[in-house]
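Down below are the structures I want you to see.
Bear in mind that the values in this text are calculations on the coordinates, not laboratory data. Every value quoted in this text rests on a predicted model; they were computed, and no experiment measured them. Cβ atoms are built from the backbone, for glycine too; each structure is taken alone.
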Structure 1
Amino acid sequence: MSTLIYSARKERATRLSPVVRRDQQRVYGVIILVMMAIGPGVFLVERLAGTVAWRSFGAEALSICLYITVAVWYGLRHQVAWRAALAVYLTALGIMALVGLARQGLSAPLVDSSRANDPILWVGALMVCFVFLIGWLARRYPNEMRQVGLYFGPPRSRLVEYVGVGLGIGLLISLHFWLTTRAAGMDMVAKPWPYVGWQFFYEIGPQSLSKELFMRGVVFNELYFGHSWNFWIAALATSSLELLSLLVKQDYSADIIVIAGVVFYTIVGSVASAGLFRWSRNVTPGYVSNVFFGIVSMFR
């Protein structure tokens with residue numbers, strides 16, 4: 001049985017203790033801080049940074065690196081939260097700085113540059129270190145990290161089930177995506193293998209893992225299980241936060257169909273992940289679903 005703090009929904013007390021109230025205020029404050037970082041913060045970085053490498057690194061420092069940091073802080077906030085969170089943030093920054101060297105000197109997005117076929121992109125394999133980092137924390141602090149839906153313990157059959165369901169949902173969303181792009185007259189385009197490898201490592205490492213831990217393990221978990229919000233309100237509030245991090249980076253001179261697609265599939269994927277988290281109390285199915293769709297969508 002899951003031992004998540006909010007694994008069972010309870011009637012909220014009419015009067016919260018000062019300790020609980022202070023804890024809620026801390027959590028809300030940190031979520032607002034992240035919202036400011038991925039909104040105005042990333043917007044400014046995208047407009048002010050002079051190169052692709054600095055824009056990417058700045059945006060990652062204010063989004064995915066913060067996501068995984070806050071998830072660790074949330075799970076460990078009653079123990080060694082700040083020290084562990086700072087260590088995770090610096091480690092995440094270091095990884096993204098190292099792999100970001102492959103984007104040095106680019107004047108166009110990686111996929112549109114000649115470097116998309118450069119073997120140097122296989123350095124992106126370093127991004128898998130995000131998985132090992134979180135896996136180590138889950139083993140070192142199993143009960144604490146379980147609070148953000150990170151649990152790989154027995155029975156193993158449950159983990160297999162989570163992976164299978166996640167793959168199924170990811171397949172359904174990807175199939176819808178493929179049919180929609182075909183109907184819109186857009187073909188799926190093969191990409192160079194070094195770029196595919198880079199994106200694969202990016203998806204299984206910083207992108208999907210960090211996003212699921214923060215968006216579902218912290219935000220949705222706090223709103224739905226912690227504060228008994230209606231599922232749809234909690235799920236849509238979380239998807240709005242997720243959408244914010246994407247729209248600030250969007251090129252609004254692009255095709256309106258592309259922008260509409262970003263909005264639609266972000267909301268669909270986010271709500272689906274919220275439903276998977278409500279069912280499993282685990283980030284694994286949502287993570288697997290996001291990785292699957294992320295890999296498929298790179299061929300648009």
Structure 2
Amino acid sequence: MSKRNIAVLGCPGASKSTWGLSFPGVQQHVFGSSEETTAENFPERVKSGDILPPVKFDWWQTLKPEEQAMYTDESISEIKIGEMTRLARARNIIRYRRFLYGLKAKAPEGLKTIFLDNGTPFSQDFEDYVRVVYGAEFATKEGNFNSIAFAIKYKNELSDFLRMIYDLPYNVVMSFHIAMTLDEATAAKADFMKDTAKGIKYPKEWQPLIMGQAKYLLAGLPDFAFYLWTEENPGQPTKYLAKLEADDSSVGISKGRIQPFENPRRISVPKNHAYEYLEEAIRVYKETGKPFANK
């Protein structure tokens with residue numbers, strides 16, 4: 001089995017978690033509220049151990065009992081609570097980094113795939129990690145916060161962290177929420193105050209919901225970045241669809257290092273079987289030299 005590095009991006013309910021859990025020997029690393037409940041769609045694989053128990057990374061779990069007690073103590077200011085929350089989120093990222101190093105040293109039996117679900121709350125915790133660990137680098141001589149220095153450091157550190165995950169000797173799948181934003185070239189030249197006054201409107205596209213320019217790095221890290229969406233019609237089964245190539249200006253995140261599909265702009269994916277479907281498309285493409293005739 002070839003190692004696959006995948007990113008799946010879409011709005012909530014677009015089947016991102018289902019995509020990740022369709023991979024073999026998968027361990028779901030949960031950053032978010034209830035992503036792990038999606039495993040209930042695969043009861044037999046959970047029972048057989050092909051879907052390993054999820055590992056949840058909740059910043060609250062990094063707090064000591066006396067620190068947790070501060071959150072219900074009315075004598076503690078909201079500023080102090082905010083500082084404690086940032087510290088806890090930074091600890092959460094540190095805990096995850098060490099957990100990943102542990103997988104390098106000794107993986108649980110049957111582990112074949114790491115699934116980071118979801119990359120958006122992970123990246124939000126990562127903002128606080130950068131603030132806490134490298135905070136001294138963002139203070140000006142006047143004692144102000146240097147937001148430009150922070151954004152640059154955040155982009156570089158997040159890129160290094162994601163590369164480290166994708167370099168692990170397993171399949172790696174990451175899911176991300178998306179948001180409408182300007183593309184990189186337009187964002188660099190846009191002056192929102194002046195342009196709004198002039199009535200100028202720029203076209204936007206779907207991008208990973210990550211702070212700043214770090215969002216533009218994501219598509220270059222995995223082998224495949226799928227844009228996912230669904231189509232629902234009354235009385236008809238929900239259609240689960242994916243793009244591996246943009247067909248309009250509003251999708252800026254679809255790409256593949258190889259293109260095995262005949263119509264990469266509309267890939268109809270069987271529910272719960274995204275991994276098998278992708279592998280079959282790649283096999284057909286390699287053996288015949290012809291793109292897979294996806295429906």
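Suppose P(r) over Cα pairs in 10 Å bins from 0, in percent, for residues 57-136 alone works out to 16, 40, 29, 11, 3; of 1, 2, which structure was it derived from? Present the calculation step by step, with values, prior to reporting the outcome.
Working: 1: 17, 43, 26, 12, 2; 2: 16, 40, 29, 11, 3.
Only structure 2 yields this read-out.
Match the computed value 27 of relative contact order in percent (Cα under 8 Å, 6 or more apart) to one of the structures 1, 2, and report its label.
Values: 1: 27; 2: 23.
Considering all the candidates, the number was obtained from 1.
Using mean count of other Cβ atoms within 10 Å over residues 25-32 for the comparison, can you identify which of 1, 2 gives the largest number?
Greatest value across 1, 2: structure 2.
So mean count of other Cβ atoms within 10 Å over residues 177-184, computed for just one structure, reads 16.8; which one of 1, 2 is that?
Of the structures listed, the value fits 2.
Have a look at 1, 2 and say which one yields 31, 22, 19 for semi-axes √(5λ) of the Cα gyration tensor in Å, as calculated.
Going through each structure in turn, the value belongs to 1.
To test your reading of the models, identify which of 1, 2 gives -20000 for helix-only ellipticity at 222 nm (-39500 (n - 2.57) for each DSSP H run of 4 or more, over all residues; to 500) when calculated.
Comparing all candidates, it corresponds to 1.
Comparing distance in nm of label points 7 Å out along Cα→Cβ at positions 153 and 233 across 1, 2, which is largest?
Greatest value across 1, 2: structure 2.
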